[in-house]
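Each in structure tokens, the structures are laid out below.
Read-outs throughout are calculated quantities, based only on the coordinates presented, and are distinct from any laboratory measurement. The structure presented is a predicted model; accordingly, all values stated were derived computationally and were not measured. Cβ atoms are built from the backbone, for glycine too; each structure is taken alone.
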Structure 1
Amino acid sequence: MKSNRHKPQVVILCEDIRHYHFARKYLRCHGFKRIIPKICPKGRSSGEQYVRTHYAAEVKAYRSQANYLHIALVVVIDADLKSIDERITALNESQKMIELEQAPRSETEKIAIFVPARNIETWIHYINGNDCNETESYKILYQKGTSPSQFAEKLAKKICPQGLPEEAPSSLYHACNELNRLQVD
């Protein structure tokens, strides 16, 4: 029997508690049990800014442990009015990445960046069975009384195993490709 230190561990760096609960539940459905949250403290700064400024340090921490631990880093940052590529480029080119002398992630690193477009509520709206587009904000529809965890579980257990339908948001397709980076031995 493997000890806990041999089981996969994942750090989730994200904008807010909704992102965290969504990502945590989805990852648990995929076998990750040891999850460490790195969430923007409420009311302290912009969630996007928090992720951008902490990304380099989390990449550095991941790289310092990746050779001897089964670990992964998951980043969840809304696209807002940007494209997925613009968000990823902004992370890779942040001032902190330069200061800490961190290169952009390589193809072999277990660093996944999930960029819901326009925001996580777009994915929730789609998973809830609605047509959606990635430019409109659905945030107001899912502020109160909705659990991101239930939508993440539905995505992991009912939608993803069938393969994403053609009408699924493109950012969700991107996230599925990113999930492949986290495959554990």
Structure 2
Amino acid sequence: MYIKKLLTIILVALIASAIAGIYGVINDQITFTISSEYYTKYRFLQYNLVQVEGDSRIIHPRVLVVLIAFLSTWWLPLISGLIILIFNLIQDTWKTLLKTSVLAILISILITIFSEVIGFILGFLILSKFPKYYFADWCFIPDKLNDYENYITAGTMDVFNFFGGILGLIVGIFYSYKKRG
């Protein structure tokens, strides 16, 4: 029984990372569509993929976006998935462990998506209307932006996505605890 639980933990953790990686790529492609400048003038520099803000030599920026999506998303779902799985070791059987873990991870993903939608709405309708100096102490905003409002929207989505992942983990753990065998 312990071997089956261990194999279930490994399988679910790998699947959670793969799903999160796919989600990250889709998410970052959508975010890039909202604000390419968020990537070309911030994220590419942050990940040392370019040396100069707004580097015009970027031939295939969406490929770099995929790389950023992978680099920024693979680790949190893997850790979250393992934490949820560890909390699910209290389940009586490996089948219950599998079912509860998968549902907890799906709940976590849905909360992450919901959080990012809230980030989009908040960024688009409210935060993007604030003047640049309002953000001076807590985030990087380049001097020369063609579309300030969409840059702020994309950044807000990015932040809410991360915190949604943390909140999803907490809810997933709570769910797992409530479903203990």
Note: distance in nm of label points 7 Å out along Cα→Cβ at positions 102 and 142 at 2.7, derived from one of structures 1, 2, originates from structure 1
I have 24 for relative contact order in percent (Cα under 8 Å, 6 or more apart), calculated from one of the structures 1, 2. Which structure is it? 1
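Determine which structure produced the value -11500 for helix-only ellipticity at 222 nm (-39500 (n - 2.57) for each DSSP H run of 4 or more, over all residues; to 500), calculated from the coordinates; the candidates are 1, 2.
Checking each candidate, the match is 1.
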Rank structures 1, 2 by distance in nm of label points 7 Å out along Cα→Cβ at positions 22 and 150 and report only the one at the top, that is, the highest. 2
